[in-house]
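Undergrad: Please go over the structures that come below.
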Structure 1
Amino acid sequence: MDPIARSTAAVVVVYRPDADPRTLVDNLSGVVALTVLADNSTAGHPALPGIPERGDLVRLHTRNLGGLAGAYNQALRLIQSDHPHITGVVFLDEDTDATSLGRFLADPAVTQLLRTNTTAAVAPAYRDRATGLRGRYIELGRFRLHYLPRVFSGLRRVAFIINSMSVWRMEALRRIGPFNEGLAIDHVDTEYCLRARQASLGVSVDGSHEFLHAIGQRRRFTLFGREMQAGGHSPSRRYLIGRNTAWLGRHYLLREPAFAFLCLSRLAYEAVGIAMAEDHRLAKLSALTRGAVVGLLTMRMR
C-alpha cells in the first residue's frame with residue numbers, strides 16, 4: 001500500500017435502500033487504511049448486514065441527521081477520536097466508482113500535493129454515468145471566473161470539487177471546521193471549498209485521472225450548439241438547490257462577486273435544463289423558484 005494510502009481513511013455514505021455498496025467497499029480493501037461505512041438511512045440500510053466485519057471497516061449509523069453534511073461530520077469525529085494516525089480522508093458516495101482510487105493515491109504528483117501545507121484537497125475528474133460527459137471545473141477570481149475545458153490532463157487548481165472521490169488533508173479539515181449541516185445535501189461541497197479558499201487553502205483536480213459518478217439523473221441536451229446536462233432531480237431536491245444556491249450567492253456577494261454571479265447563472269442553467277429536457281416542468285420550476293426566494297431571505301444556514 002502506498003504511504004499516502006496507509007494513512008488515508010475512506011468515508012462511504014450510503015442512503016438509498018436500492019443501492020448495494022458491497023462492491024465499492026470490497027474495492028477499498030487494501031487501498032485505504034480504514035473504511036467508515038456511514039449508514040445515512042433512518043431505519044437502517046438493508047444491504048449492510050451482508051457486509052462482513054473486518055479490522056479496517058467501521059460501521060456508523062448516522063440516521064440522516066444533518067443530511068449528507070451530518071454524515072460527514074459524524075464520520076470525521078469518529079476518525080479524529082479513534083484513529084489519530086489518519087492524515088487524509090477520501091469521501092465516497094454509494095454510486096461512486098472507486099476502482100481508480102489506488103492509482104490516484106499512488107500518483108507522485110498527487111502525493112506531493114497532499115504533503116503541501118497549503119493544499120486542502122485533490123480529486124480526479126468525474127465523468128457522469130448517465131450522460132458520459134466530464135464535469136466542468138472553474139478557476140475563480142474575485143471579479144472573474146474561467147471554465148476549464150471538459151477534458152484536460154495534469155493538475156489544475158480550481159475553485160470547486162465535488163466531495164465524491166476528493167481526498168482531503170485531515171489538517172485542512174480541522175482548520176476549515178465542520179460541514180454546514182444547514183445545507184444538508186446540495187452545495188455542501190461548494191460551501192466547503194469556499195471556506196477552504198477563505199482559509200488560503202487550495203483545491204485541485206488531476207485531469208489525468210477520472211472516475212464515474214452519478215449526480216441526480218442527468219440528461220444531455222444541446223442549446224445554441226453547446227452540449228449541456230439537465231440535473232433530473234425531483235421537485236424537493238430542486239427546492240434545496242434553489243434555496244442553497246441563492247443563499248450562497250447572497251452570503252458571499254461582497255467577498256466573492258464573481259461567485260455570486262455564478263450562483264445566478266447556475267439558477268438560470270437549472271431552469272433551462274428543466275424546460276429543455278425534463279418532465280414535471282411546472283412542479284420543478286416552481287420548487288426551484290420557491291427555494292431561491294427562501295434562500296435570499298434566510299440569514300443563517302446552520
Structure 2
Amino acid sequence: MTQSDPVDYQRIIENVYAKVTSLEGKGQVAHYIPELQHVDATQFGVHLNTLDGSDFGVGSNQTKFSIQSISKVLLLTLAYKERGDTLWKRVGVEPSGTPFNSLVQLEHDCGIPRNPMINAGAIVICDILMSDLSDPKGEMLAFIREIAQNSKIDFNPKVIQSEKSVGYRNTALINLMRAFGNIENDIDQVLNLYFSLCSVEMTCQELSRTFLFLANDGIDPITKQRILSLSKSKRVNAIMQTCGFYDEAGEFTFRVGLPGKSGVGGGIVAVHPEHFAIAVWSPRLNKKGNSYKGMKFLELFTTQTGLSVF
C-alpha cells in the first residue's frame with residue numbers, strides 16, 4: 001500500500017481488532033484508583049475519524065470511559081493559547097524517562113517538571129490556569145466541549161472523589177513544587193482542578209473527534225474553527241510524540257510512529273497529521289501504565305496501513 005492508495009480503514013480496523021481481541025488478556029486495570037477497579041476489563045473499542053468527516057469504529061467504541069491523562073493534552077492546549085511561550089518558564093518539554101509521578105526527578109530539577117504530560121507538569125499548568133481564569137474548572141470543561149463539539153461531555157464526580165481519596169503522591173508533588181516556588185495558588189483548589197480533568201469521560205468516537213484539530217494544523221476540519229496556531233499545533237504534537245506515554249514514549253514512537261497520549265483509564269489517542277485521529281480503549285494496562293491491547297492494536301494498525309509520521 002502506498003500513500004496515494006485509498007485506505008479501507010473499516011476493513012483494516014476490523015481485521016486488526018480481531019487479531020488483538022484474540023490475544024491473552026494481559027495486564028490489569030488501574031487498581032490504585034478505586035473507581036477504575038469497577039470497569040469491565042474485557043471491553044475493547046476503536047474509533048477513527050478522518051479529516052474529510054468520515055469515521056470508522058468497532059467494539060466498545062460508544063462506551064464512555066475516564067480519559068485520565070489524555071486530558072493533559074487539552075489542558076496544555078488551553079494554557080498554550082492563554083500564555084504562549086511563557087508557559088515554558090515553568091514546565092519543560094523534555095521526555096522524563098521516569099514514571100509519571102516521580103518525586104526524585106522533580107526534586108533533582110528544582111521543582112520544574114520535565115514536560116506537561118506527566119502529573120507534575122499538568123499540575124503546574126492547572127496552577128497557571130487558576131491564575132488566568134475566573135472559573136478554571138467551568139472554563140476548562142467548556143473548552144473541551146467546544147473542541148469536541150459535544151455539550152454532553154462532563155466530569156465524573158465519583159472518579160474525582162476516588163482520585164482525591166488516594167491522591168497522596170500528587171499531593172507530595174504539588175507540595176514539593178510549592179517549596180521550590182513553582183505553585184502560586186491554593187494547593188487544594190489546584191488539585192481539585194487536576195483531579196476533575198482526569199475524571200473527564202468520553203467514548204472512543206468522541207475522543208478521536210476531539211483530537212482532529214491536531215491532525216489538521218490546529219484547525220477543526222469540520223467546523224473550520226482555528227483551535228491553535230500552526231506553530232503551536234506542531235509543538236503540541238511534538239510533545240505528544242516524545243512525552244505522551246510516560247517512560248514508554250520511545251517504545252511507542254518505535255512501534256507505532258504517531259504523536260499520541262495515553263491514560264491509565266486504558267485509553268490511547270493518536271493523530272496522523274493530514275490524515276486522521278484514532279482512539280483506542282482497553283482497560284488492562286501494561287507495566288508502564290499504558291493499555292496493553294491499545295498499544296498492540298496501534299502497532300499493527302500503522303504497520304498494515306503504512307501510515308506513520310516516519
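FYI, it's all coordinate maths here, none of it is from the lab. Predicted model only: the values in this text are computed from it and were never measured. Cβ atoms are built from the backbone, for glycine too; each structure is taken alone.
Undergrad: Thinking of 1, 2, which structure, once log10 I(q)/I(0) by the Debye sum over Cα atoms at q = 0.13 Å⁻¹, for residues 19-106 alone is computed, gives back -0.41?
TA: 1
Undergrad: Please state which of the structures 1, 2 yields 0.55 when FRET efficiency 1/(1 + (r/R0)^6) of positions 51 and 75 (r between Cβ atoms, R0 = 25 Å, to 0.05) is computed from it.
TA: This figure was derived from 2.
Undergrad: If mean count of other Cβ atoms within 10 Å over residues 211-218 comes out at 24.1 when worked out from the coordinates, which of 1, 2 was used? Mind dumping the intermediate values first?
TA: Numbers: 1: 18.0; 2: 24.1.
Checking each candidate, the match is 2.
Undergrad: For the read-out relative contact order in percent (Cα under 8 Å, 6 or more apart), a value of 29 was computed from one structure; give its label from 1, 2.
TA: 2
Undergrad: A further question follows. Suppose you compute distance in nm of label points 7 Å out along Cα→Cβ at positions 59 and 259 for every structure in 1, 2: which one lands on 3.9?
TA: 1
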